[in-house]
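Where a number appears in this text, it was derived from the coordinates with a stated rule and is not lab data. The structure presented is a predicted model; accordingly, all values stated were derived computationally and were not measured. Cβ atoms are built from the backbone, for glycine too; each structure is taken alone.
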Structure P
Amino acid sequence: MIRRIGTDFYVELKITDKVTGEAYDFNGSENVKVTTVHQEYNTLKKDQNFTISENVITFQFSSEENTHLGTYDAKVEWDEPTLASETGYIHQVVDFTGVFEIVPLSYNEEIGVTYVGEAQGVSKDGLSAYEVWLAQGNTGSEADFIDYLRQPTEEMSLAENSRVTAESGRVTAESGRVSAETERVNAESERVSKESDRISEENNRVESELIRTSNEKDRKSFYEDANSLEGARIMNENSRIDAENSRIDAEAIREENESTREEQEALRETAESGRNTNDENYTYNEVIRADNETVRSTNEGVRKSNETLRESREADRVAYELTRKSNEIGRENNENARIVSENERISNEAERESKETSRINKEDIREDNEADRISRESTRVSKETIRVSNETSRVTLENERVANETERKSNESTRVSNEDTRVSNEQARIDAEAQRVIEYNNLNIVEISSEDIKNMFT
């Protein structure tokens, strides 16, 4: 029976008498136990809860224990009470091989929920296997019986040895494959880790490059702002120089006007003196004085106008100078910021070059690791190919073993059938002979015990 992993199903085990073929009677049997065990993992063994109906034992294999793929065997054992035993009972054990197989997918299942198998080596009257063998007409010691049992085993020994050898090769190849697969997984993990590091370094490099580009743009912007401020400073300086020159010119005019005023004042004083000493010339001199006073007043107005112009230009010069100083301070600040930005750019560029060098080194290491991984993968594939080949050989030998085992069981079944026929014929012959002896005894009125009858035919 083939069932999917993780499912519930029922199993029926039918036990019959090996000699008579009749259904085995469990009435009076004690300590009955049913055990299932995995053929490959002996630790997967469990005593099952079961029911008995006549000679059929039924138990459920639950989904909780249906967790491993492979083939399971079953074993039924019990104590059969008998007066012939020193202990008062005979312990019986019946093995069922290949009761059911657990597969991974449901489409591999076989329809059906039960397995019916017949017990081997169970005698209804509680005789041992050796006694049953003797009852079947065989002769010899227990050692002869053991040799008889060994015959089919010896026939299978070569195939079994070949299977064991192939299985050993398969296990070795599988171990190699697992080792290579582990190495491949480790190399792949290392490659992924280093690839992640490389990507991280690359992201850092790109980020540093973006920062450097931004700083370079800021530096150029600072240069442009500095050049613009320097142009404004030069223009303001030129305006200041022009204002200074205007002031100097106005100052020269003022001084010239002041000198003219002083000369006119001297002339007025001279005229005033001449007026006091020469009244005749008073009128003339007064006219001259009035003219001179008019000229002085005009010159004074011109002087005041020039002074106002000078003061205005001086104010403009001071304003230009303040603007120039402010622009100079801004230019110096921009220059300092440019220097700081340039230093940061140089530092970032150095860091970027260092990270780029590290990235290149890690990339070289990653390529070496990738080449090593490919080599290991090739080795693993080669070992996997060898394992598959060994597995194929093992399966072939296993099929041969199964075929030989099937043939052996068929021959054994034929032999048992022939033996049963012979025993039946022998029993019929003994019964006929016993009937004949009884009739003879009745005729001769001679009392003969059953033991004497047995001795007559031995």
Structure Q
Amino acid sequence: MPWEKFDREADSIIQKNRQPIRNPAEFRRKVEECQACLQVDPPSAVLLAKALTEMEPERALPWFLLAMALEQSGQPAAALEAIDRSIVIDPTDYRKWAIKAYALADLNRQDESREAIAEAKRLQERETARQISNITESGIFKEKDSFLLGGREIACLSGQKGRVTTTSFSPDGRRIMSGAYDCMVRVWGAEGSDELLYLCGHEGWITRADFSPDGTHILSASMDGTIRIWDAFNGVELSSWSGEGVSLFVAWHPDGRRVASISLDNTIRIWDAIPGKKLHNWFLESIGLCLAWHPDGRQIISGSYDSIIRVLDAENGDELLCLSGHDYDVVSVAYSIDGKKIVSGSWDGTVRVWDAEYGRQLCCLHGHEDKVTCVAISPDARLIVSGSYDSTVRVWDVEKDDKSCCCLRGHEGRIQSVTFSPDGQRIASGGDDSTVRVWTLERC
């Protein structure tokens, strides 16, 4: 990610009087490593962030990263101390106050937490007002009070131990799959019935899992560095291989015979699904976190920690398009079923819709009060669902001029995964509260 984006928190006066960074390239590399670990390995992120604070103790960013890592590692007192250091350097970033609010709440200091939330909202509203002042040129739309859609929770699936990282409907819509920090992949009845199947074999938490296009197989990746394929009906492991590093995201090719993975070593790899033979690998310019196949299988999109979305030729890895617009890490991407639209979610708190052919941004959706972690697009390409650290699931109607949104509340922690059912009438979401929740959409 460009250094200017990393450094935007710092006070301008301090910047003018501060000595230059002693080793800019090394500092940038460590920041990228730390941000990559925040999502998948918070304890390692703590160590990396501490090293950054030793390198540049007067900069706001290292303390901000350290606070995030400590909070996600369950150390709220230390996180509070770190975020206060970052706020002293620059108090104008609403994300810092949000982290402070989380830490204070975890310490049962509710009054102070509410004060921090109020300050975060004030700063965010000021930032949003600045952004929408140029609405005609930027195409940014803010959430309206009147909703096109309503939704209600119809099932809450519990049984996972720890954060639910991934959810997926089977192609026939009758089953839901989830993967979690307990290293297990589970299959449930889509209407909230009992657990139908659980897949045991991984030795690290699940980073991604998905049904094959025909619904007969399940693909999973884990922090243990392996990629596995299972029989979707009896749970038998059919294939297992090393992903040559931790695969943060894996996805089936539309033909169901190949698999793509993206890893912390900046590499996309294409595999023959059974027996897991590597066919291609392509190096990215920045650490990639997510990917998706074009419906025709000829292209792959990736989202990266440099805030860029890249469209690659699936045969040779050539970069066809580069989509710029997000201000922070792009952590979720999806194609519409007709391949005409790309949807992306970012830690900058926005959801963006792009023209897939030319890479033009069509709109930017604001409404979440914290980082966006996951997005999906409905089969008819009209609705977008997004999940966020603000514990809400939001549904957007991109065909309406005001991009009307409904907000689904029920989770008691950050949202990590969202997905549409094949008929577009239901949504499954998973989060830090160890549950999968199923929602039905209703027209208002």
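Identify the structure, out of P, Q, from whose coordinates log10 I(q)/I(0) by the Debye sum over Cα atoms at q = 0.06, 0.11, 0.12 Å⁻¹ was calculated to give -0.23, -0.83, -1.01.
Values: P: -0.65, -1.11, -1.20; Q: -0.23, -0.83, -1.01.
Derived from the structure labelled Q.
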| remark: For relative contact order in percent (Cα under 8 Å, 6 or more apart), structure among P, Q ranking highest is P
| Per FRET efficiency 1/(1 + (r/R0)^6) of positions 88 and 344 (r between Cβ atoms, R0 = 35 Å, to 0.05), the highest-valued of structures P, Q | Q
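One of P, Q was used to calculate helix-only ellipticity at 222 nm (-39500 (n - 2.57) for each DSSP H run of 4 or more, over all residues; to 500), giving -26000; which? Before the final figure, lay out the partial values.
Numbers: P: -26000; Q: -7500.
Working through the options, I get structure P.
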